[in-house]
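Asker: These are the structures in question, set out in turn.
What follows draws every value from the coordinates through simple rules; no lab data is involved. Being a predicted model, the structure only gives us computed values, none of them experimental. Cβ atoms are built from the backbone, for glycine too; each structure is taken alone.
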Structure 1
Amino acid sequence: MRNVFIFGLDDFHRRQLATIQGSKQIAFHPLLNKHEAIHPERFPVNEMLEKSRATLEAFSGSVDAVCTYWDFPTSTLVPILRERWGLSGAGLNAVLRLEHKYWARLEQQATVPDLIPGFAAVDPFADVPRAGLTLDYPFWLKPIKAHSSYLGFRIDSDARFDEAIKKIRRGIAQFGQPFNEVLEKASLPPEVSAVDGYHCIAEQIISAGQQCTLEGYVFEGDVHVYGIIDSIRAGRHRSSFQRYQYPSQLPRRVQDRMIDAARRVITHAGYDNAPFNMEFFWSRATDQLALLEVNARCSKSHSPLFVEVDGASHLQVMVNLGLGEAPAFPYRQGQSPMAAKFMLRVFRPGIVRRVPEAADIEALKARFPEAELHVLVEPGMDLDTLRFQDSYSYEIGVIFLGGQNQADLLARYREAIRILGFEIDHASKAA
């Protein structure tokens, strides 16, 4: 029996792991509980590292792999722990070349310059943060490190810039301070060391067209892409994800261009023996391709989609690589030709009055046996208290569904929403 330690391991992902090949010969152990890994009031990186080290050192058996499917900070803790235990996986500097937004753009500029927007580092605490910024409006302004579009703003005027800077100054320490604790453990080039976690990056708008995510991995220097997921956005500025849909419906030639770009970016970063996902935009009108960002992990959001379509979670890839093995992943052996993760969003402030009850969830499962529901709110909750939301919406729940095609998926989603019966009171909040 081999032992795999996973940050923030919960019951939902244990069920996903049960779908992978060889799971009965692997013992999966949590490394920090879910709250400690992703939901603390702050992210005390050094304390998290020390507690993780203590857990591994106290374990009486072999430590065969350390993995994560969560975003920062665990994506940067994994390489530190792997090095300490001599385990397979990418090093910290390689991870940061993908996940430090400014460093990543510098690296991409050297490999795929035609696929990236104009960009610049911004110090929100400078006396005049706009000084030296030459990008024309509109552009996006976001922290060097965050997730879920936290503190990301579309800037179209000086007034909007100043308003965003005020909000960023108030909230950037949430990720900026722990990210700096990680940066202290890395070897940074001078042009990157000056742009720490309390900085932002401004980028020209590239969000025109269709968005998708490549799920891939590197094993002994060979880059592989095993799935492409369409990311459909909605709301103001198209800044909020509506659903992730697999498999992608983009033309094959476009997918091939993305895969070629991914190989160049990943290889140049020196990233090896680990999973990644990479987000692109493609404009059907101009045939222009643009690289949004790279994450040094597989996406937990996509796991049930692979189960439904391919027959196993892509956590298979994460576990195989963590154990130093070439991934063995099935193809189109699932129950449905297509699957999606739907994000239930509200675009106005409000108070939650009703969430699905047990009978509603039973009715959903009876109608759609493959459905998986995650409710993110509770009755009486003020939506403004939700943490790590994008700047323009509130995510109140998630539904995973399978279907025959896109039209079937959307019809199933509409029916699921009617069954579940969420109720949000906007009037009370406005008053």
Structure 2
Amino acid sequence: MDPKATFEFLNSPYWLKYTQQQYRTPEEIHHRLKDRMSAKEWEEIQKTIVVNRKTNAIPLFLNSIDKKFWFFPSDSILKKADELEKSGTKLHQLIVENSSFKDEFFMDSLIEEAITSALYEGANSTRAKAQELIESGDHPRSKDDWMLLNNYEAMKWIKQNRSADVTIDLVKKIHAIVSKNTLEGDDANFSGLFRNDTVYVRSSANEIKHEGIPYHLIDETLLEALELTTKHPRYFPKIIKGILLHYFIAYIHPFFDGNGRTARALFYFKVMKNGLSFVELLSVSAYLKNHGRQYEKSFEKVVGNEHDLTYFIDFNLDALLEAIKEVERKVEYLLSIKKLKGLFAISDNQIGLLQRLALNRFRKISIEDYAGQIGKSREIARQELKQLGEWGLVIEEKTGKKFVYQVDREALDRQILT
């Protein structure tokens, strides 16, 4: 195609709509256009689309396994990454400024990702049980319990060590944390160690979906992947570097088990290391749990379209944007609790308590704990909690010799949402 024809094509609806404004596979584009053109015309358009995408792509070649990955920085991809960073940074700052629930909000976010990551991997538990396990400090009793607790410990470790370099040893360290006491049979001794045999990813019907790369190439290939997501000569958004690391860990599949948990944990590490602290608010796994098939298809689209990673990037950006919206809804709800000041003679301390309890309807607080939170006497704390109970905003119950209080979410909703 000559320069003039190329210029015209790059300004045509075929290119602008299906590559720049939304990134569609050739198959998806054909489905939308097949009634408007002949097979020969489509063949030419398809070829032109793919050639122009690859010509203007950012290469991500893993030479050790001869895989030429790439992605196209379309307008829609860059716009989503920009929107995510702006919205996330603003939201993070808003939470930091609300000291009444800031600490609990960050802790709740940490627990949310730990729980949903384990549930996505098939852990048999409930949110209430998982919350109790993490907050109680009880010793895990099963593999499912260990998965939950390990994910939580991994997220804590990531927050505390975000300045560390992303190295092969760090990848192994994170795997060691997420896989502790969860590997079985011959794999039990491989926590924090790369596999020494072939591994397959299978579907629920036991069909082979993916084969991890040859085990003797893991170190070399992973080192290449870390370099590509750290020192690439081309510019692309920080959030995309984290998404790419997620993909490469899943593709390489360096461990016998726990690759998914490790990949998602490394996404958080990579992005937080790059200064995007807002991701600690987001639960990627919650979205994956509800869109598991789409997640799998994003992997399939990469392999089925000449190793075009744009599809995986696009899916994950959508997941993160949806996670941002969920956090925005949560923050908006907590801030709306301040409306109670127009209905009751309620103190700032009581508002703050309701905000913290509303983060998790299973959370309970004793008189002593509340007194410690507000820096007041036990009697003042008791009176304030009793008052909240009289207003129907908390439920009082006796546990052993102690009274504990839990938010009445339905009553609270009636007061602030009507």
Structure 3
Amino acid sequence: MRMYNLIVKKRSGHELTEAEINYLIQGYTNDEISDYQVAAFLMAVFFKGLTPMETSNLTMAMVKSGDMVDLSSIPGIKVDKHSTGGVGDKTTLILAPLVAASGVPVAKMSGRGLGHTGGTIDKLESIPGFNVSVPTNKFLKQVKDIKVAVASQTGHLAPADKKLYALRDVTATVDSIPLIASSVMSKKIASGADAIVLDVKVGSGAFMRTLADARALARSMVEIGRAVGRKTTAVITNMDQPLGNTVGNALEVREAIKTLNNNGPHDLHHLCLELGSRMLVAGGITTSSDDACELLQNLLASGKAMQKFAEMVKFQGGDVAALNNLDNLPRADNIHQIKSPESGYISAIDAESVGRSAMLLGAGRHAKEDSIDPAVGIVLEKKLGDNVHKGETLAHLHVNDTKMLPEAERLLTMSYKFSAQSPKKTPLIIEYID
């Protein structure tokens, strides 16, 4: 088998066999196939696409390139949730303990933030003492003992994906639906869950900007899951404004704790119930989404979801006292107001610009090796559809290093658009893909 022939075959629009895809991924992972040949292959895929069978085979080849987490020793159906990334998306912090409190085991491997989207691991690390680097044996024991653990992904999960993504990043082949789908699903499948619920975001703060692209990605990932024997469902959700009212690590942890105490913002609460109900159905707790929603709401109202979060924090070395006294979480030295430049209804908020503003303050990374400031970020006081007067406060910037403050202020102010009439709101939950 020669890599040259595989490039020609895909360039001509023909389907590669499972053996050919395995040869490609194994060879590239083992440094037996050159970057320039794989780059040519990726560009051929970008223009010619992959069939569903090719996409599934590529996914499993990447899964087999490294370790697979074996969750079989944990009783019950293990359910995972994945978000394609957005601004202010702190749902994992809420869903993991909430769903675990219902009896469904949640063994979650999460990542760090990059660019304008935040990462669950960075958020958890803003809790003093919280340990995200949990050895596999302790990770499994924790899920057996308390039904939930959230830890950082190891470099041994789907290493072929990591290598392939780095090449896609420098060859303008990131925006390929089958390549995105196989990248996401390879890590999810390697993480060992029996069932996967996907939150595919669409809008100004998402990687998928159009509903057509979001729908194509969701369908592709659901097809991959089904093809490899994982119960998989997707929910397409609106990311045309940040989720909840906070953007930034410790700020988002505070908001997640408020939500677990049944006192969070409506959109965040609503999305967690929607995704959580699908996780409960996938986990065999009930066959009815309505019944699942009611059960989850009761777990929030009774305090059991918050108790489960505190249990997880304690198991992973975090300061449980900080959960009761939110002042113990990192706080910025300065808080700056952003005032409305005009009167009217807020007709749009560019979520990506909000995320980039928070990143300028130090809440996010430009490159993977960058450090972040857990205390800084943005609290939105006004959101889509709100009526404001000129000079009224739109948001608060929580700042330590003021060097980038003027640019962050400018970017955040420009992210707001105004109109004389109340805008039509797009629903948060756009579509289900089963």
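Asker: Here helix-only ellipticity at 222 nm (-39500 (n - 2.57) for each DSSP H run of 4 or more, over all residues; to 500) was calculated and came to -18500; which of the structures 1, 2, 3 was it taken from?
Answerer: Considering all the candidates, the number was obtained from 2.
Asker: Quick check for you: by mean count of other Cβ atoms within 10 Å over residues 262-269, which of 1, 2, 3 is greatest?
Answerer: Result for mean count of other Cβ atoms within 10 Å over residues 262-269 over 1, 2, 3: largest is 2.
Asker: Can you say which of 1, 2, 3 returns 27.5 when mean count of other Cβ atoms within 10 Å over residues 86-93 is computed?
Answerer: Comparing all candidates, it corresponds to 3.
Asker: While we're looking at this one, here's another question. Figure out for me which of the structures 1, 2, 3 the number 0.50 belongs to, where FRET efficiency 1/(1 + (r/R0)^6) of positions 150 and 350 (r between Cβ atoms, R0 = 30 Å, to 0.05) was derived from the coordinates.
Answerer: 3
Asker: Still on this structure: Which one of 1, 2, 3 has Cα extents along the principal axes in Å, for residues 46-141 alone, as calculated from the coordinates, equal to 48, 37, 25?
Answerer: Working through the options, I get structure 3.
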